[in-house]
Structure P
Amino acid sequence: MAFRFEELKVWQMALDLSNEIDLLSKKLPVEERFSLASQIKRAADSVVLNIAEGSTGQTKPEFKRFLDIALRSAVEVVACLFIAIKRNYITKEEFDKNYIAYEVICKMITKLRDSM
């Protein structure tokens, strides 16, 4: 593996979840394409991108800063999930599956950040 972030389990999970959110966003109504669908995809992608960017050639405090951004983006995904279920765009099962996954990734990001 050429880049440090590729070895991080948290980054690998974030990448997988980003793909899950992409698929979920395609189920949202067409009128949400440029609002909720776009927002949840950008937030999910931000988790992946900030972990990667922070891990590459950064100081520990700088990496922690990027992990903080990734954590906030993960929480943003969860908030979007709440909006989606409240508007009946997704099922309870889709909500629960992604909620639990983002709860896990938030804990992983927090543990990595706190270990530095």
Structure Q
Amino acid sequence: MSNITINIGFKLPDGDIQHIDAPLGQSIMQAAIVNNIDGIEAECGGSCMCATCHLYVPDSLLNSLMPANDEEAEMLEETAAERRPSSRLGCQLLVTDAMAGHIFELPECQS
């Protein structure tokens, strides 16, 4: 993980947007937890076992991300919230320069 941070946002289900500075190389989930983003529960601690860090990636970022692996895709089938083409698990996404200024949307319900 780097000491360099980028600013990303989280759109909460109530429409509020919270911006944080996230270190490059840290998972989106961990950055959200450290910054007290409400709606990312991360019950499994980031081991791709619970889908409580489910979020929607901005469409403009989808092509720059590695596709979900089989384990993540399987967990996304178990999400409590609507699964969309932009659905990903925050524990499986590492913060990159390409994410600067983007806003990740959190679903209505995680559990």
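Of structures P, Q, which gives 1.16 when Cα Rg over 2.2 N^0.38 Å, for residues 37-84 alone is computed from the coordinates? Please report the intermediate quantities before stating the final value.
Values: P: 1.21; Q: 1.16.
So the calculation was done on Q.
So helix-only ellipticity at 222 nm (-39500 (n - 2.57) for each DSSP H run of 4 or more, over all residues; to 500), computed for just one structure, reads -3500; which one of P, Q is that? The partial results should precede the final answer.
Details: P: -26000; Q: -3500.
Going through each structure in turn, the value belongs to Q.
Consider the structures P, Q: one of them gives 2.5 for distance in nm of label points 7 Å out along Cα→Cβ at positions 29 and 77 as calculated from the coordinates. Say which.
Corresponding structure: P.
11.9 is what came out when mean count of other Cβ atoms within 10 Å over residues 13-20 was calculated for one structure; which of P, Q is it?
Of the options listed, only Q reproduces it.
Say we calculate mean projected area of the Cα convex hull in nm² for every structure; which of P, Q gives the highest result?
Values: P: 6.9; Q: 6.1.
That would be structure P.
Can you tell which of P, Q yields 38 when relative contact order in percent (Cα under 8 Å, 6 or more apart) is derived from it?
Comparing all candidates, it corresponds to Q.
Computing mean count of other Cβ atoms within 10 Å over residues 53-60 for each of P, Q, which one ends up highest?
Looking at the calculated values, the largest one is Q.
Compute distance in nm of label points 7 Å out along Cα→Cβ at positions 21 and 61 for each of P, Q and report the one that scores greatest.
Ranking P, Q on distance in nm of label points 7 Å out along Cα→Cβ at positions 21 and 61, first place is P.
Read-outs throughout are calculated quantities, based only on the coordinates presented, and are distinct from any laboratory measurement. This one's a predicted model, so the numbers in the text were calculated from it and none came from an experiment. Cβ atoms are built from the backbone, for glycine too; each structure is taken alone.
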